[in-house]
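Presented below are the structures under discussion, each in the form of structure tokens.
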Structure P
Amino acid sequence: MSAPTDRHLLAIRTGLGYDSHRLVEGRRLVIGGVDVPHSHGLAGHSDADALVHAICDALLGAAGLGDIGTHFPDTDPQYADADSIDLLRRVRGLVEVDHEIVNVDSTIHAERPKMAPHIPEMRTRLAAALRLPERRVNVKAKTGEGVGPVGTRQAIEATAIATLVERDVA
């Protein structure tokens, strides 16, 4: 019995994403494509949506396409105040050339504000941008338990993992 060739196998690919932004006064807080009421927002070149940026990096990593900074550099004025959901749609387009997105799982790390009330809307926005059923997009929230930049309310971080399947392009 001979082993199948690569041409007959579809590879499952997994990518990990991470992002962190400082909390600052004078900016709106956008997480998962949702405006979250809060006294502070995230500092950044775009809308600084740490959750969407982590998901973009997870998708790009799984597809072997670098990272968000490679495709949308913070030195490029065209991305100033960019809507990260629009960037996610563009990342989806890049990834879907050779892959199908199977699943995205993510975690927001924030002491305040509480994210749980906003998670259903985040899942809806993210699933729509990714053209996935909501059941294949998961968002969780954790606090920093008073430790580190998240716990002391200096920053919000996000992590994400994405699973892709290579399209049979042979």
Structure Q
Amino acid sequence: MDRLAAEGRGEAFLLVTMNNTELGGADAYDEIYANMKDHLVPYMEQNYNVSKKGSDRAFAGLSMGAWITSQMYYKDPLYFGNFGIFSGSDAPNFPKLKDYSDYAVLTVYLAAGWADLALIRRDARKENSTIRMSEELDAAGLIYNKGEGIHIVQGAHDWFTWSQILRDYILTSLWKNK
């Protein structure tokens, strides 16, 4: 991230990570959401020179974090202006609405590795796949990845894949809707 910013290829930004396993993992979504909204973001706003506008914030996650990112996107779409959903999703809980206008102003980025178990998922969790999330977004008429489909990189469900995805997310999507 620092190198991309130094080269003028990406904006400088603060990256904050959360250890959601301490709160119970994906099953503790309400606690994770409350922690983020009641503590983490206010702390960042009070102690760092950061914008207080949702359009200037991003939420992204990989694997279980993709499920949590999906939930953040569904529950409070305007609190963040950018969502990165890497290697998975919570597609079965995609909101069924008549009006998706709040969702249409956001940047949504979907990605996975070509050999990533979360791209398609051939097991009981297939509904949480990246492909299923793209189908939900397509059915709702929402644009993701600038209308170019899921970004697929070389790799599986691992850090090699996620480093490629993060780099592409920064270069192509993060705060590129301005």
Response to the item:
Matching 0.5 (distance in nm of label points 7 Å out along Cα→Cβ at positions 54 and 78, computed) against labels P, Q points to structure Q
Worksheet entry | For 0.9 (distance in nm of label points 7 Å out along Cα→Cβ at positions 46 and 158, calculated) the corresponding structure among P, Q | P
Fill in: Structure from which 20.4 was derived, mean count of other Cβ atoms within 10 Å over residues 30-37, options P, Q
P
Fill in: Origin of the value 19, where relative contact order in percent (Cα under 8 Å, 6 or more apart) was derived from one of P, Q
Q
Worksheet entry | Structure (P, Q) behind the derived value -7500 of helix-only ellipticity at 222 nm (-39500 (n - 2.57) for each DSSP H run of 4 or more, over all residues; to 500) | P
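All of the numbers you see were taken from the coordinates with simple rules; none came from a lab. All of these numbers come straight from a predicted model, not from anything done at the bench. Cβ atoms are built from the backbone, for glycine too; each structure is taken alone.
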